[in-house]
Structure 1
Amino acid sequence: MKYKRPRGTQDIVPPAVHIWREVEEAFKRTFEKHCYEQIRTPIFESTELFERAVGEQTDIISKEMYTFTDRGGRSLTLRPENTASVIRAYLESGMHRRGGIVRLYYIGPMFRYDRPQAGRYRQFHQVGLEAIGGASPAIDVEVIETFMITLEELGFRGLMLKLNSVGCRTCRGPYRKLLLKALDGVREVLCSDCEDRAFKNPLRVFDCKRCEGVKEKLPTILANLCKDCRAHYDAVKAALEALGRSFEEDPYLVRGLDYYTRTAFEVIHGDLGAQNALCGGGRYDDLVEQCGGPPTPAIGYSAGLERIISVLPKDSPVLREAGVPPDIYVACVDEGGMSRALKIASLLRSVAAVEADFSMRSLKTQLRSAEKSGAKIAAIVDSSSRDEILWKNLAERKQVGVPDGDILDFAKRTLAASKEDGA
């Protein structure tokens, strides 16, 4: 029987995995320069956590979650997003008692039962961060900047930052009444999902791709912000402009999760078609309190690694750097030299990356593999020469015998000279 990976998943194998690792490391460098600390949460949580945090009327909760009952009768769900888990961990671990802003980031798999298509998987990987405890518009801009800086380091140019404010409790009440009245006048042209959403969570109509033509007939939250939300939004825009960061205001941008307040943003790439957002996030100033904690302002975002990697620029430095070739290729010529080859390879790994070949193929074939691997040096070991190995410079086609006792110092000198030549 042939086994295949489940639909909507992928295997990330070499050499692609090297690209993934380089992209992840680029995000880690940026996050840690901004003093964000890594957090790792379980891939499954109580179903109630997601229902409460994400919103029962969202597509994620109503259609897309992988939910199961464990042997203890508890309803558990594979995490469809990570903000709810981070907030749960923030409260459960007592981080909320630190005071000040708690800065956290994560990288890991998420799960949604969605229709697989280009850039969308049922198991997918997100990188994201959360700044918990900061209400200043400057924190909003700091969070946005971490993503933009990283994407620029990866070689991206011409990305579009879309910006909106979705208000707060104060302005949403009066706005909801205004929106409901407008929706009542266009009910006959709404899709079936939006007809249901219109009276449960009317703001979600703006997130529907099938009702694009209706949006222009509806009042926007951006035009109906309270005084404080307007001041916050204007301050975010002013700070972005001060940094020279261009953006486009999008009054229809509301994101797909119920916990967002005030600032909402996405970063768009033109080559991704309908699924064109590389990153999305915003404020969620009420979420900590909804999850049982004290009132705490917060903001964060998540970005899909699959989408980012699928549109990496051709001149991205991670495409040039991905994959680490060995410095030294140890070729074992016969079984009698196997133990010695193991010992020599182990010794050399204290100063270099070493790939050892124990296939017992012909020396010519092994040297061909050594060149293909990208190694600089081939160390040839056989049972006939007990006191030295043959050291071959693959670029210069020169070789020399090196006594076993001198091999480590010789390797250091040879590799140092090789680096200087390549500099």
Structure 2
Amino acid sequence: RDFLPRGSGIVTRRPLVLQLVNSSTEYGEFLHCKGKKFTDFEEVRLEIEAETDRVTGSNKGISPVPINLRVYSPHVLNLTLVDLPGMTKVPVGDQPPDIEFQIRDMLMQFVTKENCLILAVSPANSDLANSDALKIAKEVDPQGQRTIGVITKLDLMDEGTDARDVLENKLLPLRRGYIGVVNRSQKDIDGKKDIQAALAAERKFFLSHPAYRHMADRMGTPYLQKVLNQQLTNHIRDTLPGLRNKLQSQLLSIEKEVEEYKNFRPDDPARKTKALLQMVQQFAVDFEKRIEGSGDQIDTYELSGGARINRIFHERFPFELVKMEFDEKELRREISYAIKNIHGIRHVSCTRQTIGCTALTGLFTPDMAFETIVKKQVKKIKEPCLKCVDMVISELINTVRQCTKKLSQYPHLREEMERIVTTHIREREGRTKDQVG
């Protein structure tokens, strides 16, 4: 069935948790549309797009809040997939300046989980060494135990080239290897080419291509589906003992916590006030630790809090300054004009006199000319400075959200605390931009 949105640019802007269930009947169900069965998969696609826009807006914004979709069909194997946005480096539409880092954070929330397999999708018509998917997979899975490589666009490679070495696991080896697939092009989709015809064309491509025909039985979408189901089953079996131990440990911890609250009286106003103050104080401590970098739980997978702000100051901001156009000849011309304009008519007198020239023009460049040139140059860095402020504010607000996760049991308190602190940050943002301007 064809129901995932396709198009140019960034199409997947929220994680899509897709649960495939083998069943005699065929329909889809969304978690946010409880009780409603979608039998028309064109409606499923439209609902994915609509639900994405409801949270992110319609102008390329992103959100880490997942869309949960369960698809029942006799043509699928029992499998759970998470479709994530592809990496992007240049913001478009309503996307924030740090879109690359936001998408990276979103990816990390899923790929760092030990019980998940990573499907690293890379196009065959670009250098595999520059694959963002493989790069991130290498960071969180250095031994390659959870990574399966998928190579797309094999039919779009330049004539005389192929991806045989990659698919034979010789170029950048992965423990679970690579599988090649040939998807429909945008032209095929616009021409309403159905899935069955696409699978037949894919099969024909591998059987007829001289570089791939010897491994055609290990290529293609149906084989990928089979391998995913098999390897996920094996992976779950391997990780189940550790997961069981972790659950038992959490159960003991919760039972101990329940025992501590046995004599707790939730209706006591004094206890409510004390609990509220403790949670607010804990938030303040957590926020300070994340910014100062003195937390007891250090993230080993990605930068967070103060470290990300530090990177903005020492990497992103200098990069924005370097991007500024600077014409030395133009600057020299401006300096020359400024000096001449400051001297005015005295400059003319100087050219006609050989005696007393210093008295007429002055030995040193006037301060006014210097200040005029400097002010003009300083104005040019205003935009990068304001952009830097925006990125820092974004990180501070993101840090606030990270610190309020502990309040998930108290959604109203969490929402109010985020609102108050975010409002305070926004007020300081205005003052900061006034200072920069």
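Where a number appears in this text, it was derived from the coordinates with a stated rule and is not lab data. It should be emphasised that the depicted structure is a prediction, and the values quoted were computed from it without experimental measurement. Cβ atoms are built from the backbone, for glycine too; each structure is taken alone.
Side notes on the structure shown:
- Taking relative contact order in percent (Cα under 8 Å, 6 or more apart) as the criterion, the largest value within structures 1, 2 is that of 1.
- For helix-only ellipticity at 222 nm (-39500 (n - 2.57) for each DSSP H run of 4 or more, over all residues; to 500) computed as -10500, the structure of 1, 2 it came from: 1
- Structure (1, 2) behind the derived value 91, 56, 44 of Cα extents along the principal axes in Å: 1
- Parent structure of the calculated result 0.95, given that FRET efficiency 1/(1 + (r/R0)^6) of positions 35 and 283 (r between Cβ atoms, R0 = 35 Å, to 0.05) is the read-out and 1, 2 the choices: 1
- Value 30.3, 86, calculated as Rg and Dmax of the Cα atoms in Å, for residues 195-402 alone, assigned to which of 1, 2: 1
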